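Visitor: There are structures below to look over.
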Structure I
Amino acid sequence: MKIVQITPGSGDSFYCENCLRDEVLVRELRLQGHEVVLVPLYLPMQTDSVDALTNVPIFFGGVNVYLQQKSALFRKTPRWLDKPFDNRSLLSWASRKSNMTSARDLGETTLSMLRGERGFQVKELDRLVEWIARDPVRPDVVILSNILLGGLAAALQHRLGTKVVCLLQDEESFVDSLADDYGANAWYLLQTCSKHIDAMVAVSRSYKRRIAGQLGLDETRIQVIRMGIDMAAYHPAEGPSENPTIGFLSRACPERGLGVLVDAFIRLKQMPELASCRLEVSGGSSEADAQFLRRIRDRLRDAGVNEDVSFVPDFIGAQRLEWLQKLTVMCVPEQEEAAYGLCAMEALAAGVPAVQPAIGVFPELISLTGGGILVEENSPQSFAEALKPLLIDPGKAHALGRQGRRGMEKHFDVRKTTSELVGLLKKVVGG
């Protein structure tokens, strides 16, 4: 098949599960013999390898989207005037300035994008459709990375005559975070957009149940296909780590639970048997997280444990995979119900057990892999109690991580999960 995968980029300032998921998916689709183009929207894609985006421009560049939202003048400017604003360096800089737009700006822009051809960014939509259409062989199917791109679906269907498949992952928390009435209006528009999508794929059973109600859909309209990871890229350590080490891999912000983990770590360090315990934080942050991180560093310093905590800046590519091997246990105390849980999946693939809250995808993930511990009460004390036995007995942690890797190989190897997705795509195209 000929496939176009459209993915919103996040820049390179923090760990982006969607970007990394879609890169692995596209790479495996290509290995299975399909012609796939990965098209980035808004910001540069965060990828583990540089060849994923060869000769593909960025569409709906974040700066142009903002200017077209705020000014009628920029909705009419020619491409030669818009092009400098899509410069990758400028967009990378903008991605780190996540506090540049107000909650009102974000809400209004979201609604405009969901209106598609009736939105203020229709000039960008026309450019995307025309770029895809320039190839005399039209794509068999376009895959949207999430339903927030649903505003593109009607134009892709009607003007290209192609099928549209949409992956569903973590849209709920974004929409519900929009200020004022923007969230309710966004859900209404998303329900409208879903009528122009030929098939929807949730990345977990728990998320299918949640998102179906929000989109006003019967659950039978949503397929569950777990997005896998490239198991061959992960190499478990031969034995337990020398020092008991907790890893945190996600954006360093309150929503991902770094504050909870830091408080749990301080509790653990007060135990004589865990005096050598370390915490390693990786996954980056944006400028919006700066004040939160200052408070975290102050808390660690006041507790006298700051020397035992490392903030690891390299989280893209081989550096992340090597870092995983040093860990005793992974712990990201998510405050929101994650749909995918890539941080835990990567740890398990590397033979590192995961201690996670019993919300969202994690009960499903731990049940399938057997590689971790679920924490019922999302509190520092509960996480400290769950982490303690694994840190005191690295051999136990190593064995649990090995079990988790076997579970990942069985249920989440990208070769298997991508084959399931291809089966669905063939039915959609054939239909």
Structure II
Amino acid sequence: MTYRALWRWHFHAGLFCIPFVLVLALTGSIYLFKPQIDAFADRSVDSLKVTGARATGEAQIAAALASVPGSKLFVYEVPLEPDDAVRVHVYSPDGTGLIVYVHPETLAVLKAVPHTHRLTEIVRMIHAELMVGRPGAILIELAAGWAIIMLGTGLFLWWPRDGRGIAGVLYPRLRAGRRVFWRDLHAVTGIWVSAFAMFLLITALPWTTVWGAGLAKTRALLTPEKQEWALSAADEHSQHRAEAASAAVATPVTLDEVVKRVAPLGLTPPVRIYLPSETAPYWRVRAETQNRPRVREIELDARSGELLRDKGFGEKATIDRVIGVGIAAHEGQLFGIANQLLGLFTALGLITMSISAVVMWWRRRPEGSLGVPAPRVEGFTLRAPLIALIVIAGALLPLLGASLLILWGSTRAGLFARP
């Protein structure tokens, strides 16, 4: 396979991936700032005027449930500040998940927002499945596989060799004309962001439909612990609805007592309390931060309030810790604002590469033709190790492998045929 054929693989991978890359980069760059966006959206229900004693947690929950007749409690979220509205998560009779905001003193319901109507949740649904469920998720997974090919071939094509300097590799040549500028902008951006982009693609795999399902089966062989991440929003809400449907268990320990018991433990917000139920007859308190290494779960006896279990990130199975760190970094929450800015840098780099690729294609394509670019450099032969790498990639990424087999069968020329 010559350099020209490798270039064609890069071009066709980009032709398929660019629309998806733009969608993923745009939505991902927004979702990186989920904590800030959610806080801004809720600014009107925080820092409230509280002049007297706060109502009990049970009364706050009752007010939330009364505002949505027939609803079931899912979880109570501890306010970050004493004058913040209480978030009570419920499921309505039709299965809609809502966040009900209750004034901590007056018990007035300030607003009730369907979970799927929040901006960050809409962005997440677009990012994960294009708002069309499983078919969209499969398309995203397929595009991710081809994006790996696009990045890999792009790095190989543009990596400096034969004594080539760093101009046009590490920085663009700004005075060499528009054609060189767009080419350099595309290549230089790729050199700088490809490693980060590859990391994002790999750390997204646990959420995918096909690859993620295979991982779940493998993980089940390694640990009996329940998997904490869902493969789809539908699976996640189905699980939550089932938990909400479980009947509550009476307990002499009050919700406020539980809040006081766990306050000194320094759990990272949001801290959510799951009341005792038939399926889980104990108090369960979770620090459900996006920074997965800081997730912590406390279990308290339903009758005495005594500590039964305190499970932190270090006690999880190795596979869960590895995936948890990857997910936290992917979402921009592992090391604070620097993580968010690094993710934003990568997303903007992917957008820059996509736009510059479209500009180059549009400027170079012959009228009425797709305009597959023909490189000027010849003579490179794809060696066996790289062929093996592509075969391994196809085997490890089932949707990518299937698409390669379909392409090979449709062309009847073989994957590595010389042009």
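Where a number appears in this text, it was derived from the coordinates with a stated rule and is not lab data. From a predicted model like this one, the values you see are computed outputs, not experimental measurements. Cβ atoms are built from the backbone, for glycine too; each structure is taken alone.
Visitor: So FRET efficiency 1/(1 + (r/R0)^6) of positions 37 and 149 (r between Cβ atoms, R0 = 35 Å, to 0.05), computed for just one structure, reads 0.60; which one of I, II is that?
Guide: Computing FRET efficiency 1/(1 + (r/R0)^6) of positions 37 and 149 (r between Cβ atoms, R0 = 35 Å, to 0.05) on every structure in I, II gives 0.60 only for II.
Visitor: Another question, then. Out of I, II, which one gives -17000 for helix-only ellipticity at 222 nm (-39500 (n - 2.57) for each DSSP H run of 4 or more, over all residues; to 500) as computed from the coordinates?
Guide: Corresponding structure: II.
Visitor: Let me ask something additional. If distance in nm of label points 7 Å out along Cα→Cβ at positions 197 and 285 is computed to be 3.3, which of I, II is the source?
Guide: Label of the source structure: I.
Visitor: Could you tell me which structure in I, II was used to calculate relative contact order in percent (Cα under 8 Å, 6 or more apart) as 21?
Guide: The structure behind it is II.
Visitor: Then there's this: Using the calculated result -0.67 for log10 I(q)/I(0) by the Debye sum over Cα atoms at q = 0.09 Å⁻¹, pick out the matching structure from I, II.
Guide: Comparing all candidates, it corresponds to II.
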